[in-house]
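Next up, some structures in structure tokens.
Readers should treat all values here as calculations from the given coordinates under stated rules, not as data from a laboratory. Since this is a predicted model, take the numbers as computed values, not measurements. Cβ atoms are built from the backbone, for glycine too; each structure is taken alone.
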Structure 1
Amino acid sequence: MAAGVGHHVALSVVGTERLLASGFFRAKMAQENLIKGSSIPYSIIRATQFFEFVKGIADFSTDGNKVRLRLALIQPMAADDVASAVGRIATGSPVNGTVEGMRQSKTMVDNESRG
């Protein structure tokens, strides 16, 4: 094993393969492909957007006293839940594949940003 690595764990994003117009997602896809192509046992964890980012999205979309957001269906996850999943998978056996991590309930982004 390279440099004594017995389990390569990477955090990626749900839907990466559908968002390749973005340089960020092209880079995530390249990262995933490099990991899959190596000889090191691995687990790739794909998470959805974090709850903690919703306020920043609303703040970025605010102009004066108006928040301008397109209506979008999202499935946010708490960063703590993602961290727990990463820890659990990292200390377990490699899956040599991808683990999709998603919340069960969906919500509209405009509802999440109100508060």
Structure 2
Amino acid sequence: MFADALFLRVICAYVRRLKMKNWFLYMIRCKHGRLYTGVTTDVERRFVEHTRNNKKGAKCLRGKAPLTLVMKKKIGSKSMALKIESRVKRLSKIKKEMLVDGKIEMKEL
């Protein structure tokens, strides 16, 4: 019984920590101008994972070097970051470029 209560407390603390983390939306430009969109809590770490071409990086970015981080926006919660990522991925290339250039705001999505 004690072990179950302890386990439940540990799980609850872990969930609270996940909710408190700040999530970011980021965009990476590949060598042919293609834009990759993702979300993470640590943009710098994630960008390094993508550039190293290891198993932690996205498959679609392998062999597309040089990669350039062109946008990083603090979103807040994980659920909001995933919603915005989904909206951005559905945008046209022109709208994505406008977002990178700051000509449209996240609020407008």
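Looking across 1, 2, the calculation of Cα Rg over 2.2 N^0.38 Å that yields 1.25 traces back to 1. Across the set 1, 2, distance in nm of label points 7 Å out along Cα→Cβ at positions 32 and 96 reaches its highest value in structure 1. Please state which of the structures 1, 2 yields 29 when relative contact order in percent (Cα under 8 Å, 6 or more apart) is computed from it. Label of the originating structure: 2.
Comparing distance in nm of label points 7 Å out along Cα→Cβ at positions 8 and 24 across structures 1, 2, the highest figure comes from 2. Each of the structures 1, 2 was assessed by distance in nm of label points 7 Å out along Cα→Cβ at positions 40 and 64; the largest value belongs to 1. Between structures 1, 2, the greatest calculated value of distance in nm of label points 7 Å out along Cα→Cβ at positions 48 and 80 is seen in 2. Match the computed value -10000 of helix-only ellipticity at 222 nm (-39500 (n - 2.57) for each DSSP H run of 4 or more, over all residues; to 500) to one of the structures 1, 2, and report its label. Going through each structure in turn, the value belongs to 1.
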